[in-house]
Structure P
Amino acid sequence: MSLSPSAPDVISVSALNRLARDLLESGLPAAWIGGEVSNLTVAASGHAYFSLKDATAQARCVMFRNRLSALPFKLANGLQVELRGLASLYEARGEFQINVETVRAAGLGRLFEAFERLKAQLAAEGLFAAERKRPIPHLPRAIGIVTSPAAAALRDVVTTLTRRMPGLPLILYPTPVQGDGAAQQIAAAINQAGARREVDVLIVCRGGGSIEDLWAFNEEAVARAVSACPLPVISGVGHETDFTICDFAADLRAPTPTAAAELAAPSREQLQRQIDQARQALQRATARQLNNKTQQLDLKTQRLRHPGERLKQQAMALDHARAQLQQRMQLCLQNTRMRLGLAQNRFRLVRPDLTLAGERLAQQRAMLVRAMSQTMQNRRQTLARHAALLASYNPQAVLARGYAIVQTEKGEVVKSAANLRQGQRLQLQLAEGRTEALVDHRAQQQPELPF
């Protein structure tokens with residue numbers, strides 16, 4: 001749409017604002033902008049509206065809920081920030097505004113870049129690999145703590161460990177946790193704990209703070225000391241949303257120092273409950289086993305009798321079995337004699353006449369010989385007739401009488417001279433062998449066959 005003065009068309013305010021918005025969004029790419037947050041308002045929808053200002057100008061900004069919730073810190077008036085956004089226009093009111101994608105504290109860009117660069121370098125070396133992670137002992141004999149003696153995190157860790165496992169030895173390896181040279185001193189404390197081997201697990205911790213406050217735990221010296229430490233290391237630096245290079249290098253990351261203490265030592269109360277549950281289970285199993293054995297003993301006692309009584313019962317059972325055996329033997333002998341008498345009577349009645357049977361067998365043998373001879377003679381006569389008939393149908397016999405089979409070069413049998421052409425080659429199958437012929441001229445009339 002053209003906006004030149006010569007244009008005769010009149011456009012609406014909505015169309016004008018929409019065109020201005022399109023020109024802004026297409027003409028100005030997203031950029032990082034620095035300034036101070038003011039007039040901050042978070043609507044019921046969760047969207048944040050504020051102004052970003054410097055000494056001489058300001059611009060309205062809007063950050064939508066999904067992007068606002070991803071920020072690692074809270075926006076506040078007076079906060080110096082650097083935001084990445086796209087210049088646009090709110091059409092309904094014709095106001096220039098910046099649609100904010102992300103926000104970081106002013107001056108932190110270089111720190112974030114250094115953080116990501118070192119993280120990528122150490123990850124490529126394998127310092128964060130899962131196979132390097134060591135398990136945390138379930139029941140440590142002593143726990144080491146690397147932090148500042150004045151840190152609130154130390155009080156939280158000691159309080160938590162004392163509550164969870166009273167009497168567990170705790171050894172502090174003091175070190176500054178922020179400021180110049182803090183990273184080297186933290187690394188030295190970790191190396192000292194690893195060399196002395198006084199504890200079973202080491203907690204490296206400090207409370208929350210800005211990224212500058214936590215930066216000592218993002219130094220390469222601390223990461224390499226944690227990775228090289230022979231003791232399992234739990235990192236509890238900052239709050240839940242804070243991540244440091246030390247967290248990635250440690251064997252286990254805790255969201256807070258208090259959480260690190262809970263991961264390092266089991267709860268005495270929980271262990272006591274487990275012991276009580278195991279004791280109760282053992283008592284129940286022992287009582288159940290004792291009851292089972294007592295019942296088994298009662299059953300065996302009932303079956304246990306005096307040997308003399310058992311012998312007497314066995315003798316009576318033997319006498320009874322002997323009497324039954326004699327009765328069954330007599331009954332079996334009687335039944336056998338009866339079946340033998342009946343068989344003898346049946347044999348006398350059905351005894352065959354061997355002389356008559358021999359005469360019948362001789363007659364049947366003579367009849368069989370005659371029948372076989374007559375059948376063989378009939379079969380020979382039939383075979384002779386079939387052989388003669390087959391010989392009459394044999395093409396070779398026809399060829400032997402002087403005839404020939406005429407075929408084209410393609411093997412087709414020639415049945416009519418009308419189908420031949422002059423110069424055509426033919427194949428002749430004779431009684432003995434094959435030969436070729438050439439058609440000299442076509443026959444005009446079918447000659448009579450000489451019979």
Structure Q
Amino acid sequence: MCGIVGIISQEQVVAQIYDSLIQLQHRGQDAAGIVTCNERLHFKMGMGLVRDIFQDRHIQRLRGTMGIGHNRYPTSGSKFATDEVQPFWTSVPKGIAFAHNGNIVNADELRHEVTVHFNRYLNTNSDSEVLLNFFAAILQKKMTAMHYDESIHEEFFEMLVQTFSEFMLKTHGSYSVVGLIKDHGLIAFRDPFGIRPLVIGKRTDAHQKDEYIVASEDTMFHMLDFTPIGDIERGEIVLIAPDGSIQRRVVSQHQFSPCVFEYVYFSRPDAIINDVSVYRSRLRMGENLGKYWKERYGSLRPDVIIPAPSTSNTMALAMAKELDIPYSEGLYKNPFIGRTFIMPDQALRRQSVRYKLTPQRLEIKNKVVMIVDDSIVRGTTSREIISMVRSYGAKQVWFASACPPVMQPCFYGVDIPTSEELIASRLSLEAMREYLGADILLYQKIEDLLEAVMRKGNHHIDTCCHACLGGPYVAGCR
């Protein structure tokens with residue numbers, strides 16, 4: 001799970017890319033980078049938060065009317081290597097840069113093809129660098145073999161379509177990509193299952209020229225005056241030329257299977273991805289969880305329902321309404337502490353929970369408290385929260401997860417590399433309840449979670465990828 005954005009305009013784009021990365025900061029807090037292009041590529045990368053990496057002097061030299069940006073949440077390669085910060089770029093052919101969200105499950109196989117068959121040098125262990133160089137190598141081969149007129153956008157686009165078709169045949173896993181190709185424009189494409197999100201927006205400048213943005217979420221569109229025009233489709237490649245003309249082609253598609261965790265946790269609640277409102281899906285998760293509680297426990301009710309802030313606030317509010325129980329923000333969240341699930345190790349996660357959450361004694365003391373959280377992954381955060389609430393005088397602590405048990409590692413962009421890290425893969429439900437310290441533990445049913453995301457509407461989702469919840473690995477696994 002990373003945050004990516006690309007903008008092509010008639011004006012300088014770096015400030016808008018910076019603003020977009022701020023809006024996508026929740027998708028990755030380890031590192032960030034920007035590449036822009038005019039006569040050549042300009043780049044700046046660094047470790048940490050966006051606001052700490054880019055200073056005025058960097059913004060001034062990142063010139064160009066098209067550019068891409070990336071917030072890193074590492075799931076491949078080293079978590080601390082500065083040379084693995086995206087976007088990646090290569091000068092052959094043309095000058096190409098990519099920002100990638102996802103994971104390539106056959107990266108080792110592609111690495112061998114890139115280095116041995118295509119004789120290209122790789123600097124890092126990142127699967128994203130492999131992806132860039134594999135695409136660039138195929139494109140270079142096409143450019144050498146084909147006769148085309150560089151000034152004709154349609155001819156170059158046909159070459160990109162052929163490149164993408166060959167690329168997809170051998171690249172397995174999840175990939176949403178925004179990129180730029182010097183002299184040709186902004187490109188974007190998405191894997192044939194559509195696992196990771198990629199949305200597109202459009203605006204028209206004062207001279208009636210079309211300008212475009214492509215990003216992981218549409219959360220910055222209104223701020224930058226872009227109008228959402230939908231999603232990059234699964235298996236689709238898009239080329240937007242410097243003059244604002246756009247060409248799109250769906251090359252190959254499989255069953256549409258976007259990641260369910262985008263709706264449970266990753267995406268901001270104000271985002272609409274795959275034509276589904278993240279906020280509305282979370283309301284439905286809480287509603288379904290409340291209905292399941294009544295099915296399991298009848299008339300038994302807590303005194304108060306509180307969220308484990310802040311992703312689960314919406315879910316807890318809907319569950320409280322369904323059960324007709326008071327809702328209270330009984331845990332105050334310090335907004336300046338990062339998201340614990342995407343922190344790089346267990347020690348930091350455990351420490352940060354107590355730093356960022358403070359129980360409100362008046363909302364908790366002498367009450368039966370129901371805590372609602374979006375999910376239980378490793379169990380670290382949940383156990384600490386239950387312990388804190390109990391220490392502030394709760395009579396009993398019940399815990400409800402809006403997501404079913406996370407049973408399997410994810411190979412498509414979530415940092416859950418081994419089953420041993422997942423509490424639900426090691427312990428029975430009763431053993432988990434005892435480990436977490438809860439008096440009652442309730443998990444959402446998988447069918448109720450999927451229904452909450454896919455409830456009848458305008459979307460075209462076939463099913464959600466839920467491999468981490470025990471479902472199939474739709475795009476292969478390691």
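Miscellaneous remarks
- Calculating Kirkwood radius over Cα pairs in Å, for residues 133-180 alone for structures P, Q picks out P as the one with the greatest value.
- Once relative contact order in percent (Cα under 8 Å, 6 or more apart) is computed for every structure in P, Q, the highest value turns out to be that of Q.
- Which of P, Q yields -15500 [helix-only ellipticity at 222 nm (-39500 (n - 2.57) for each DSSP H run of 4 or more, over all residues; to 500), calculated]: P
- Given 23.0 for mean count of other Cβ atoms within 10 Å over residues 13-20, calculated: source structure among P, Q: Q
- Source structure (of P, Q) for log10 I(q)/I(0) by the Debye sum over Cα atoms at q = 0.06, 0.08, 0.11, 0.13 Å⁻¹, computed value -0.63, -0.80, -1.07, -1.16: P
- Structure responsible for 23.4, with mean count of other Cβ atoms within 10 Å over residues 245-252 calculated and labels P, Q on offer: P
- Top of P, Q by mean count of other Cβ atoms within 10 Å over residues 29-36, largest first: Q
- If FRET efficiency 1/(1 + (r/R0)^6) of positions 61 and 173 (r between Cβ atoms, R0 = 35 Å, to 0.05) is computed and equals 0.50, the structure in P, Q: Q
We did not get these values from a lab; they are worked out from the coordinates using the rules stated. Computed from a predicted structure; not experimentally measured. Cβ atoms are built from the backbone, for glycine too; each structure is taken alone.
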